[in-house]
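What follows draws every value from the coordinates through simple rules; no lab data is involved. Model, not experiment: these values are computed from the prediction. Cβ atoms are built from the backbone, for glycine too; each structure is taken alone.
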Structure I
Amino acid sequence: MNPSPSPNFALLTSTDFSQINSKPFVRGATAVTGTWSDNYEDMISFLNGRGMANGKNLPDILLASSTFGTNWHVGINADDKVEISSTHAFKIKFDPASIFVDDSDVLGIGTDFVQYNGSATIGSPLLAYKVTAPSEWLRGEVISFSYIIEEVGGGGAFLFNFSGGSQDLIVACRERGNGDIDDLSSGTLEGADITATSGDTRWYIDNNGHVVNSSIGITALTWSDTSFRDFLGFTGDESSTSVNGYTVLTATHPCEAVLVPSRPYQQNHISTENASQSRRKIGGGYTSNYVGTYNTTALGFDLDANLDLINLYQHFIHKFINHASKGERVNFYQVWGDSRRSLISSDVNADQPAHDLIYTSSRNGFEGRIRGCMITTEFNLMFPNNMRRRVPVNMRIEHLNE
């Protein structure tokens, strides 16, 4: 469960990129080309397909880093804790003295060694030894981490390192192309960039709703499609920075299809419509033809304005809302930094664990992303007083029946 009682949230709309240039940018003389879809669930799907390239996801990195054991796995168990497993007995601890910038205990292991505590419950095949993280994993973008893993009953040891950035821990654990219901194996910007350059390059949305490209050892990009550039929030004047050897380019503005306010929501409750057709019988009573039950999230929050930490007022009315008209697909990330789908506790069973890399049932459905459609048609962004600091916004998002 997310440890924060009032986490930040985000709204991401679906996107249609079928009309953008097939070559949106170039790297030196190499054009990055792709066949883009008219129906991406949201920008995370478009940018990285909710996964990472082969060899760059955490299970692959862990296995490649190991100096003992023939198989390794890392993921989220049914208790929503990070589980690391191996064919060989081991212990692990966070390395606070690593060389990485912005290094943090992403997995929730701690600075004291945690030793194997049984056999694996996740992964295929199930392995003989596992460590379960004692603390919560980090919600939000992952920049870097380093862990020390040592062999129990032997002298083997190695570092389990990650750098270069990722959308969140969930995406970092997933390999793009795995074929599950959240996977998008083709038509992603990251995939096209990797295919063109044969390099290590990542695309994701940071904690503030800005698009980030992190790459190492490849040529800087030049935009060919300025409309696409502007949609992503880039101006063309950005300067890259170096983080742990990676060249990081962050958009100046939030992406048009992304809204990440600086404060938690004020209200988040569900209303239900039980639709049916009824007729009165001649002899009394009624007969009914059930149509369906439709759940709607009523969301209320404060939109940042001119005198607040950030200013999203104009972004909301001129950019974001253009992609969130009535009936358009909108994803409500109840905890920004956890990209899994929301699951109610009564849907947990032998086939569907309470938590995995697709679903989370934390707080009985009040974490994870709500997949829905916008049904609000008008927003009156009136300031509550003369100080233009923040504006109350209320909207209704009807859930998809899955």
Structure II
Amino acid sequence: MTKANRFLKSSFFNALEKLLRIAINFVIFILMTKTLSVEDMGKYNFYLTAFAMLSVFSSFGLTENATKILLDKQCHIKALNVLIAIKLLCSLFFAAMGYFLLLDENIYFFIALIFSSFSLSLQFLESLALGKLILKVNTVILVFMSIIKIWAFWTNQNLNTFCQIFALEIFIQSFVLFVICYLKSIKLNIKKSHFEILTSLNFKGFFYIWFSASLSILYLKIDQFFVKTYLNEHDVGLYTYATRIIDYGMLLPSLIISSSMGYLYTLKGEKRTTLYSSAILIASGMFVAVNLLSILLTWFFMPQYHASIGIVFILSLGLPFALIRALTGKFLIIDGHNQPFLIRATVLLLLNIVLCTLLIGKFGLYGVAMANMLTMIFSGFFIDLIHRDTIAVFKLKWLSLINLKSPSNVIKAIKKLG
């Protein structure tokens, strides 16, 4: 079996695990909206937003680069130790800061952020193409935690209990995967010490990825801060519900991309163009599915969120561009183009802030949604034109659009990606 096929097979199991997780967590999400009030769901969703932001701040660019680093270091356990140690120190700092500024002094999300440092174990196992093992372990943990959550719904527990369950799930998953990494690590005769591995890392490259990723998560989530700052708690609940629906629509393709880093590592030129074409086709289907799901949910299960239908529609218009942006980010990392990340993220953050400021006063929730959607469109295509290193990427994307005029040829090219 070739290296590309081995990683592709592993990526399939990773994708299957993500699909199962998304399906179960979506059901959990629906049950939670029926258990908690719109206002409490707004608080919980905002905690999740803050947790996502702090996780990116704490990563120092390691999460994005971990698979590549571990492959370069031949998946030696010392490399994982060094990466986790760096992320743990960053997590302690940002968890303390976030506890007071973003998390409303919620101790459970504070603890979860610290334990999430060990999530780099997932990249270690992916670097060994152990997707099948990841599927088995995470499925057991997922089922166990789902039983606990169902108990919480059945007994009508409050917001505090759901925060405790979130922290417990992060701890169990991180700890179990970390132990398995030691059991599965390749026994290589590498004489380098932890310090030598540490000093060999490209910290300059990490900084560009980290800073740009931090700016990126800010521009992706800044709309929720505008809603929380300028509108009422009920509006926060409606808007964060809509963004969660969009996130679930985007989650599977994005996680497949992140799980396929080893496979993407092997793709060049024409195959990348084909992948962009397939991403556009997939995202078009996502647009239809997300809006249909939104209508069905609000009409038959959650009438209290009926006002969010229009918000979901506006946000979903940006889905194809968001998927292309995520795919482009992986290719830029693989190609070593770290500097463009910083410029791209800065421009997108400023653009979203300006659009939110201009539109929220006139259109309220719909204005914020329009600002986010327009930023996604710009991030998917036109952002590549602002840096000389990414103009070639824009040409690939443009070619991928042209190729869609002949769907049969695109399908044939997709079949050759394996």
Given 22, 18, 12 as the derived value for semi-axes √(5λ) of the Cα gyration tensor in Å, for residues 102-181 alone, which of the supplied structures I, II does it correspond to?
I
Out of I, II, which structure matches -2500 when helix-only ellipticity at 222 nm (-39500 (n - 2.57) for each DSSP H run of 4 or more, over all residues; to 500) is calculated?
I
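Figure out for me which of the structures I, II the number 14.5 belongs to, where mean count of other Cβ atoms within 10 Å over residues 110-117 was derived from the coordinates. Provide the component values of the computation, followed by the final result.
On the way: I: 14.5; II: 22.0.
Label of the originating structure: I.
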Candidates I, II; relative contact order in percent (Cα under 8 Å, 6 or more apart) computed = 19; producing structure is I
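Supply the structure label, taken from I, II, corresponding to FRET efficiency 1/(1 + (r/R0)^6) of positions 22 and 142 (r between Cβ atoms, R0 = 35 Å, to 0.05) with the calculated value 0.70.
Values: I: 0.70; II: 1.00.
Only structure I yields this read-out.
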